Structure P
Amino acid sequence: MTDATTTRVDAWLWAVRVYKTRSAATTACRAGHVRVNGDRAKAAQPVRPGDELRVRIQGFDRILVVKKTIAKRVGAALVAEALDDRTPPPPSRESMPFVPVRDRGAGRPTKRDRRDIEKLRGRELG
């Protein structure tokens, strides 16, 4: 069914240390967080060198290209040989808009608080 040039996608993600456990990788596949060449992947789907994986972790997509298929967990030096990480860098904090944060348990904002929040967001009330 599979030969030496293919590996299960969940085993490969675990082997290259994307997920801590293989069961976590399997759960991510079932939830639809893993795509192989643009298509949703089941845990047993084989991956080959050259395949592109998009893995959704903590709200962001990691883009990984399979360079070498491995099925057993290996050291960090060998992981670098097995994958090509094409994930774009995260946006800088300066480019992110400022969102005011209220203290937990402070209750609903008063009319003055709400107007101040709207002013910070750049929306004037009319």
Structure Q
Amino acid sequence: MPHLHDTKYNISIDVKVQYIEEQSAPSDNRYVFSYTINMLNRGTEVAQLISRHWIITDAEGKTQEVKGPGVVGEHPLLKPGEDFTYTSGTIIHTPVGSMQGSYQMKAGDGQMFDAEIHPFTLTKPQFLH
């Protein structure tokens, strides 16, 4: 597998998280978050998202693993300089948690590579005060 900082294969990932109060039920240990992902192809090679792999961890250390084809039913194809944004969601049992993972990408030259999604925090607002 090529190194991620290879100039041919370079997808940068930006994440914004929102707590969805109206769908959450803290009394039932149900905390709902949406996350908006923007992926930008900074490489020189066209790249298509094939599948995703998430690891979602709550404050008690319980993890859910999510694997599957595409994102929101799509397999975006990004030319160099193009980006793709989508929003999805997750439910955890604690007011704080984290997510991390990777997207499995296929470059125009047939090379498979992973675009890493660095850990980000899921936090119910005001929880940390």
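All of the numbers you see were taken from the coordinates with simple rules; none came from a lab. Here the structure is a predicted model, which is why all the values come from computation and not from measurement. Cβ atoms are built from the backbone, for glycine too; each structure is taken alone.
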Work out the source of 20 here, i.e. which of P, Q gives that when relative contact order in percent (Cα under 8 Å, 6 or more apart) is computed.
P
-0.48, -0.88 is what came out when log10 I(q)/I(0) by the Debye sum over Cα atoms at q = 0.10, 0.18 Å⁻¹ was calculated for one structure; which of P, Q is it?
P
Of the structures P, Q, the one that 5.2 was derived from, the read-out being distance in nm of label points 7 Å out along Cα→Cβ at positions 84 and 116:
P
Once mean count of other Cβ atoms within 10 Å over residues 20-27 is calculated for all of P, Q, which comes out largest?
P
Out of P, Q, which structure matches -7500 when helix-only ellipticity at 222 nm (-39500 (n - 2.57) for each DSSP H run of 4 or more, over all residues; to 500) is calculated?
P
Quick check on the output: 5.3 is distance in nm of label points 7 Å out along Cα→Cβ at positions 12 and 108, derived from one of P, Q. Which one produced it?
P
